[in-house]
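Below, each structure is written out as structure tokens.
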Structure I
Amino acid sequence: MESKNKNSIKKISVMINKILGRNLNMGKYSDRLLLQKLVYIMQNLGLDSNYTFSWYIRGPYSPELANAYDEFSLKYPRGEAILGRKEKEIVEKMKEVFGIELNNSEKMELYASLVYLFKEEKIPLESLERVIKLRKPWFSSNEIKKGIEILRQLGVTT
């Protein structure tokens, strides 16, 4: 793992630990899902990392991130990194906006998917509910509306 990516994944590991109050367990599917969704949202809040995401079954997904985190977590089970001002702000914003839902992989799937559709696929806010309902019909209209409101709170809709 090259040093820029190693430092990036260290910071990501520390940030997620601070956001969730625990380390991720890569043996659990829900934690692997959380990794993808949290990092995608953090990148949209200004996290400086170079992972490319594309749409997959459960929303935004980066195979490079999955591989890097797996490799990192095996070598450095307790990642240590010093967070800068921007990273600390992102951690606080995530905790403030998502609260206890941060540990809910399904909710984070919905929120990251909404961000992806808005940012990457350029789906207008007024069409997001209809589009997400087509791709993820198991989410209720109320959950989707709450997710769209969260996008506004995050500031990613501007």
Structure II
Amino acid sequence: MMKYIIFTIYIPYITYLTYKKYTPVSMYNALKSKLKGISVFNTYISCVSPYSGSISPYVEEMTESKVKVSMTEHRNIKNPFNSIHTIALSNLGELTSGLLMMEHMKSTNKSGIITSIKTYYHKKARGKITAICDNKWTKQNITKTRLYNTSKELVCEVNCKWKLNDIM
């Protein structure tokens, strides 16, 4: 509840950043230096993308070339096998890929949409899961996001294929 009260205080500033056409990375950096700014940015992500907000993502690092987002296991995302649900993992991978591609599309004046998501599961996910996506995508515009547990073991890989178009 408190995070939404703090978020409400920041709405004029976020509106200003959006009006000035800040990229996601520049918005993250602008908020990072403010009191409770990272919390505000994460609440903003959850409000803009409510489905992704259901996993309570936390953006730990965001640059033009790398995005690192984590989520912590909680009751709403667990499956009957006492681990994080596979779709929640896929959701985290897609969100991480999307944040990086939003930055790329904004800087190259393109628009895009995901046309395919392939998720490869390697082991049960428990505890804190960290997704890392960098800008080493293929020529077919496929981003690769890797998800790790707290022991730095690869839990899952999410490959998102993007269709990019020039903005006219």
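Since every read-out is calculated from the coordinates, none of them should be taken as a lab result. In this text the structure is predicted, and so the values were computed from the model without any measurement. Cβ atoms are built from the backbone, for glycine too; each structure is taken alone.
Worth a mention:
- Per distance in nm of label points 7 Å out along Cα→Cβ at positions 84 and 124, the highest-valued of structures I, II: I
- Origin of the value 19, where relative contact order in percent (Cα under 8 Å, 6 or more apart) was derived from one of I, II: II
- Largest in mean count of other Cβ atoms within 10 Å over residues 20-27 among the labelled structures I, II is structure II.
- For mean count of other Cβ atoms within 10 Å over residues 12-19 computed as 20.5, the structure of I, II it came from: I
- Test item: helix-only ellipticity at 222 nm (-39500 (n - 2.57) for each DSSP H run of 4 or more, over all residues; to 500) calculated as -21000, pick one of I, II: I
- At a computed 45, 42, 23 (Cα extents along the principal axes in Å), which of I, II: II
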